[in-house]
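Each structure below is given as structure tokens.
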Structure 1
Amino acid sequence: MSRRLKALLGAAFLLAAGLSGAAAVRAQSAGKGSCDELLSLVRKQTALFRDLRLDVEITQQNQKELATISDDFGKAYEFKRSKLVFRSPDSFKVSAKAGVVNVSYIVSGNTKIVRAGFINKKTDISKTPHKKQIAIDAGILDETFFKQYTVRDCRRETLDGRSVYKVTAVRSNAPDKEQYTWVDASDLRLLKREKREADGSLIARHVYTKHKLVGGLWVPGEMRVYGRNEKLAGTSVYTNARVNSGVEDKEFR
């Protein structure tokens, strides 16, 4: 295998991580009070949500700051343009082009597929459910989040003048590393997510802005990611959003 194709393969594995939030891990929701209230609103808001398509453009990147998130995080930002397809509950695809080579990252059910040129690598992830991708990884909070994470707390607070729900959740394999999600209390648009170390220090922050109402859902138009130094590391712009356009099985084969 050539060095370039190895690099493309590695970037394909990271493509989804660079364009979206963190992958989820299956766990039981543990929230009460405001969590029950939020879950009820989410169920109502996303009852008819089936699928989402987005065009993605990387408009800014700081490889030094991206590297503070993880050694290879910046590879995903080497793809200036890509296409994202999501189908509920856990079928996710990001495709891009590196020169003349088509690259795609697919997670559907218990199968992960990475393609780059003549490489076609399929992996069974039935025993590693944390590798699944759900709606929040495409910028939308739906009921699946409450099934895939252990939700510890949902409290009302103010963020930049907005009334929001701040959701505290963890992965089942990392219960000491809390993740925080802020959603607008009035319309459930996703505003911000943070991943933290056990000592509370920042791993990564994703900020979602420029939302557009599409098919009854607020879809972000821009996502900015900040690294451990709290400096802007990369900016992704989402355009041509389509909700419930009809996504067939063949998209994920």
Structure 2
Amino acid sequence: MRQRFVLDTTAITDAGMRVKEGFENLCDCANEILNLIALARLNLEISCYIPYPSVYGELVSFLRRNNCSEEVFVKLDTWLVKKTPNRYEVKIPAVILYEYILAVRQKINRGRRLAEEYIWESSAITTNFSGGSEALEVEIGNLISKFRDKYRTAMRQGLLDSAPDLDVLLLAKELDAAVVSSDAGIRRWSEKLGLRYVEASKFPRMLKEYLILTKPSLKVTEKFVEEESLENEKEKTTQQDES
């Protein structure tokens, strides 16, 4: 059966993957992953989809902010299939909506309790503080910074909190495809929807293993792909099309 994967932004941008594979910057890592996806498509008929325009726009913006070369964007448009999920036809079981509402309610309650704790702490600081107003501003500023970090974790971790996240799941459900991401919320709700899930940090190595076993003649190196291998495969495909 032909394999399909739906990529979240983190499938290309995951920082842990860059560290694991030894890439110095995001652009080099993105370029090599796209080379690997290209070889998998040419040789194994593996298709990698990206929800359009939501996740695609998010990924392009991220790569542009990191000053990636135009070559990366050309490969992005060539080897990733841009598709908008059919939001009117994809059916989601009612129990999923029920569980999601419960999860949101729990997050709201957790956020409220966290806010109350910090209000009390702020009150204690201002009551007992003996320094000047500038020192007090610094103290309260540090407290607010801690609150923001904890509040973000409490409210967003394990929850679908954006339209692009939902588009990834809907498109995977529509295509009966695997989800590639490092987002905890996407992973959790992929499992609830019965979707296959691939951790972003493991995806390149998985494609590489497929290629090594099925196409041992390819030059797939520790850095995934040698440009010569990709160019040779493109030429073979062009010649086959022409004949």
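Every number in this text was worked out from the coordinates using simple rules, so none of it is lab data. This structure is a prediction, so every number in the text was calculated from the model and none was measured. Cβ atoms are built from the backbone, for glycine too; each structure is taken alone.
Among candidates 1, 2, the computation of helix-only ellipticity at 222 nm (-39500 (n - 2.57) for each DSSP H run of 4 or more, over all residues; to 500) that gave -21500 used structure 2. Taking mean count of other Cβ atoms within 10 Å over residues 75-82 as the criterion, the top structure among 1, 2 is 1, with the largest value. Mean projected area of the Cα convex hull in nm² computed as 17.5: which structure among 1, 2? Label of the source structure: 2. Which of 1, 2 yields 30 for relative contact order in percent (Cα under 8 Å, 6 or more apart), as computed? Source structure: 2. For semi-axes √(5λ) of the Cα gyration tensor in Å, for residues 99-186 alone, the calculated result is 32, 17, 10, so let me know which of 1, 2 that is. The correct label is 1.
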